[in-house]
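Since every read-out is calculated from the coordinates, none of them should be taken as a lab result. Being a predicted model, the structure only gives us computed values, none of them experimental. Cβ atoms are built from the backbone, for glycine too; each structure is taken alone.
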Structure 1
Amino acid sequence: MTSTDFDAHVGDAEPAPIDDVASLDLKLGADSLVWKFYGDVRAVLGFQRLAGTENCIEQLAKGVEDHSVIFNDFVGRAQRSGPPIMRTIYSDDPLRWGRTVRDFHRDIKGTISDGSRYHALNPELFYWAHATFVDQTIYITDTFIRRLSYEEKAQIFDESKVWYQLYGVSDRSQPQTYDEFVDYWNSMLDKFVPTKTIVYATGYIRQGVPGPRWLPRPVWRLASAPLNGFVRTVIVGTLPQQMRDVCELDWDDRRQRRFDRFAGFMRSINPLVNRLPRRWLYLSWANEGWDRVGVDPRRLHNG
């Protein structure tokens with residue numbers, strides 16, 4: 001699939017749920033690279049890449065704008081949407097959780113700026129949302145945990161096809177190989193636009209992280225300087241240049257060098273991080289999954 005295919009079909013705005021019984025035993029497991037890396041706490045460094053790239057596509061961003069509480073409860077929305085997706089991978093009933101995620105989107109529909117329609121369960125749009133999670137898993141692992149081989153990236157992509165099946169939405173828009181996924185991803189980056197959703201969601205980067213109301217602004221301005229420096233180097237550093245451009249986020253060679261040094265440092269301490277207690281290394285939903293299967297992930301897939 002390419003962005004041309006996306007343009008040709010996303011405006012159909014027709015939902016395409018699938019409820020076949022053939023996939024009832026479908027699940028990922030402890031031997032998969034997605035299990036190993038998706039729930040790693042270091043994945044939070046990619047939160048803006050994940051949420052941001054999703055919402056640079058107008059149809060998806062308009063669905064968020066029309067049907068979400070992002071503008072008055074940004075954190076709450078993330079807390080409600082994240083756990084069901086995690087449980088689609090790590091729970092003992094991934095099919096039920098995948099269908100739950102899908103059914104959240106049954107009534108998300110409307111029109112965009114040119115008057116054309118969108119529907120969240122249109123396969124082209126739903127797959128784009130999934131693709132951002134696949135990209136995050138590969139990118140954050142390769143950048144902040146350890147370098148992945150081409151074969152490992154291809155394996156994560158192949159596992160992501162199982163992950164996508166758990167949602168129960170037509171896979172007609174899904175690339176078939178990792179190379180096709182890379183081409184698809186790059187073609188979608190060129191479709192990014194400064195949607196209302198993404199401009200709002202990146203305001204804290206341009207304006208600075210907001211402080212608590214009880215703290216005087218001059219005090220917070222001083223106290224938050226290191227945090228804002230981190231955000232404008234590390235968080236912005238994770239973003240594709242196309243997203244930086246549409247969000248008007250400053251970037252230059254000096255910041256790129258700082259980002260590269262930080263990423264290299266993170267990879268260098270991975271052997272030490274892997275010695276931490278598992279409950280410190282994985283988000284709670286992932287940790288519950290490892291508990292249930294009785295496997296220690298710290299010994300798996302260390303490269």
Structure 2
Amino acid sequence: MTASRSWKAWSCTVRLTVDDPTVLGAASGALKALMDRVDKAASRFRPDSELSAINTRAGSMVPVSRLLVDLVDVSLVAASMSGGAVDPTVGGAVVAAGYDDDIEAVRRRLPQASGSTGPVPGWQQVQLNRRLALIGIPKDTTLDLGATAKAWTADRAALVLSKRHGCAVLVEIGGDLRAAGTPAEPWVIEVAEREGDPGVAVTLAHGGLTTSTRTARRWSTPGGFAHHVIDPRTGRPADGPWRTASVWAPSAVRANTFSTALVATGDAALGRLTLAGHPARLVDEDGEVTELAGWPAASRAA
């Protein structure tokens with residue numbers, strides 16, 4: 001028997017499912033507490049976050065918590081794994097595109113012209129001293145950990161809660177899912193481009209399943225719609241062949257790294273995905289679906 005609870009946070013739906021209903025309340029509280037700690041450490045929208053302190057003090061080394069050390073470390077590993085397609089130094093480009101506030105606030109205001117910072121500074125410019133818990137970035141650089149922090153939180157919560165309560169756990173934070181433990185039957189997941197859209201049903205017994213898309217977090221500009229997935233090579237919202245990518249991998253962070261890279265840089269990321277051998281489902285501008293590396297046969301088109 002399973003039990004589930006959902007709520008809104010980080011401008012998305014959070015859903016926790018466990019196969020022991022007696023632990024749902026405690027597990028939900030623990031997930032909310034973890035998300036609050038991550039928000040205080042890594043939110044780009046909170047002036048009191050540690051990440052905001054790093055961005056404000058660009059050009060100097062800033063003491064931070066071990067949590068933020070872990071989150072920045074994960075973002076740098078993702079950048080390396082993706083060949084720079086998932087780059088934490090896209091923050092300035094995201095702001096220039098217009099995403100400088102909560103997504104609902106951005107959508108409500110009058111359309112504003114989006115700009116470009118050119119190619120992003122690059123993840124190699126981030127200085128991370130793990131032993132002393134210090135992080136530094138060059139002047140005129142802004143960090144944004146949005147591509148990896150959410151997936152890391154899903155991974156961490158699922159693993160910790162499964163071990164703590166001795167049950168199977170499924171954590172979903174927006175488009176990032178992580179399953180941990182051994183469910184009696186695999187979880188049935190509806191994979192869609194946007195929440196509430198028709199999708200395809202797949203099963204997930206373990207590991208991470210993420211969907212990255214430029215169709216959800218978008219807003220109007222005088223030149224059309226802009227979105228939050230930045231191509232680090234140009235500093236502008238990505239316009240490659242795939243509007244949406246869903247990927248399975250052993251962890252949500254790894255899956256998110258590939259799904260984000262595919263939307264951000266298109267064909268440039270395809271070779272790395274092929275070498276990794278992770279199942280993927282890609283949706284192009286016309287809604288045509290391509291399934292790779294053993295993705296289960298789709299029953300419905302996007």
For the read-out Rg and Dmax of the Cα atoms in Å, a value of 18.6, 53 was computed from one structure; give its label from 1, 2. 2
If distance in nm of label points 7 Å out along Cα→Cβ at positions 65 and 201 is computed to be 1.3, which of 1, 2 is the source? 1
Kindly point out which one of 1, 2 the value 1.5 was derived from, the read-out being distance in nm of label points 7 Å out along Cα→Cβ at positions 81 and 273. 2
helix-only ellipticity at 222 nm (-39500 (n - 2.57) for each DSSP H run of 4 or more, over all residues; to 500), calculated, reads -16000; among 1, 2 the input was structure 1
With distance in nm of label points 7 Å out along Cα→Cβ at positions 121 and 185 computed for every candidate in 1, 2, 2.9 is reproduced by structure 1
Quick one: distance in nm of label points 7 Å out along Cα→Cβ at positions 105 and 257 came out at 3.3 when computed from one of 1, 2, so which one is it? 2
For the read-out Rg/Rh (Cα atoms, Kirkwood Rh), for residues 33-176 alone, a value of 0.95 was computed from one structure; give its label from 1, 2. 1
Between 1, 2, which one scores greatest on relative contact order in percent (Cα under 8 Å, 6 or more apart)? 1
